[in-house]
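These notes open a run of structures that come right after.
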Structure I
Amino acid sequence: MPSTKSMTGHYPSVEFPNRFQRESLNLIDSLFDMSSLAFYLVGPDMRHRGVVLHKLDADVERSYASDFRDMDPLNPAKFCNTEDRVVCIDEQIGEAELLQSQYYRDFMVPNDHRHVADMLFRSAGKIIAVVTMLRAASKGPFTQQELAHLRKLQPFLEYALNCVYLPKRVEQRRDAQARFSLTDREVDVLELVVAGASNKEVARELGLSLATVKTHIQHLFQKAEVSSRTALSARLQSDVFGSGGPHPFGG
């Protein structure tokens, strides 16, 4: 890849969304020979939320989300009505068709991606998260044995996601909301601000205008009685989670 800078998350000061995502990527990378990985939540609109990256530059994910997501043969929207646990690009599209596609030429080749497998996680039948596993051509395709092992690993990670991570995240959002009398949207903004996201990144992630983001941030400062992002994070840690508690929103 042009850049394989190690990234533990989508944003610079990254303890968001959760250690569970980072540890899941570390586990998969330790068991299988991967070039890079990404673990992201999926919103009702099927767009990425809370992206965590491993050995993958954030610019690559941003390019994918803005320009190439709809072209992806493994776009999770295509598997909403299936029970697939792990899908592999080489099983979804013929090699000749893939190599001639704009997606391959304009996105995969520049980033040295050739072999891709996605692990899909569901709740109540709906896809809620995806782990994308990427390999350069030099590493070779995913073998049937590897795909079988990944399909055996998927139920454990899906269980942990649904029974540990997501309930904890909901609990932490609720605690922050009650302590500072926040609206649902203000909690959304708070998560990203504490993670170190810029105003533009918050706007893109939540589909808001920059002016609206700035207004939400000012409301957060007023309600928490602080004047900076650093102070906001410190106040959240101190008042909501305690000095010995977990990092805001499960980091």
Structure II
Amino acid sequence: MSVSGAAAPVIFITGASSGLGAALARHYAARGAVLGLAARRGAALEALAAELPGTCFTYPLDVTDAAALAAAGADFISRAGVPDLVIANAGISVGTLTEERADLTAFSRVMVVNVLGVVHTFQPFIAAMKSLKRGRLVGIGSVAGVRGMPGAGAYCASKAAVSAYLESLRVELHGCGIAVTTILPGYIATPMTAVNKYPMPFLLPADVAAQRIIRQIDRGVGYAVVPWQMAIVAKLLRLLPNPLFDSLFSRAGRKPRDLTL
């Protein structure tokens, strides 16, 4: 289902306080959408909402908190109606090393935010969408989930899990009127990628990435890689034999570790 033709689409977005989530919110607000925006950083979320035209409801919460998202979902439905579109965008990325015991907390945090956060985001809306036999659920994965990269075990594993989960959900909901879209972005210029000290091919500004992602959602696709160049990269990575892949990427640049998660 495309929301582009609706007079006032109703849209819920997580991870909306900055980066891609904020860019998506700005684009949809410009279309006249009624927005529900969720993020951990309440002050940043309120600042974004203050600049947006139209109706916007904010929910300062952590996507690891299923109860908080259930309450936000119920509140948003009561105020705005059943969403046409729910975008599970919240995610974190940090370098991790399995050999470092201190990184176990980061592994757990990345997996819970990036994987269970998507489940927690969708769950409050599915029953209501089913009752109306309409709606679209969009999960933001990553090209990083195509192959495992050194020093990024948690992030790559989480995004591979997101892709598999979204495929399962798409089939699970087939025929009930709810569509599921998997979006795999490449590199996007956000605070999350600003710490990377290695080349990031086909890097997109968040605003441009949001435009291209929305275009794919409007088309009603079930799966898309943004930008298209990264789709070619992803296909080539899948085809590489393990020995060649290991040799080429064993010395690839690594994201900094972070023990504060």
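Computed values, structure above
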quantity	calculated
Mean count of other Cβ atoms within 10 Å over residues 89-96 - structure with the largest value, from I, II	II
Which of I, II yields -14000 [helix-only ellipticity at 222 nm (-39500 (n - 2.57) for each DSSP H run of 4 or more, over all residues; to 500), calculated]	II
Value 0.25, calculated as FRET efficiency 1/(1 + (r/R0)^6) of positions 153 and 185 (r between Cβ atoms, R0 = 30 Å, to 0.05), assigned to which of I, II	I
Parent structure of the calculated result 7, 31, 38, 19, 5, 0, given that P(r) over Cα pairs in 10 Å bins from 0, in percent is the read-out and I, II the choices	II
With mean count of other Cβ atoms within 10 Å over residues 65-72 derived as 14.0, matching label from I, II	I
Ranking I, II by distance in nm of label points 7 Å out along Cα→Cβ at positions 161 and 201, the structure that comes out highest	II
When mean count of other Cβ atoms within 10 Å over residues 49-56 is computed for each of I, II, the largest belongs to	I
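No value in this document is a laboratory result; all are computed from the given coordinates. None of the values given here were measured: they were computed from a predicted structure. Cβ atoms are built from the backbone, for glycine too; each structure is taken alone.
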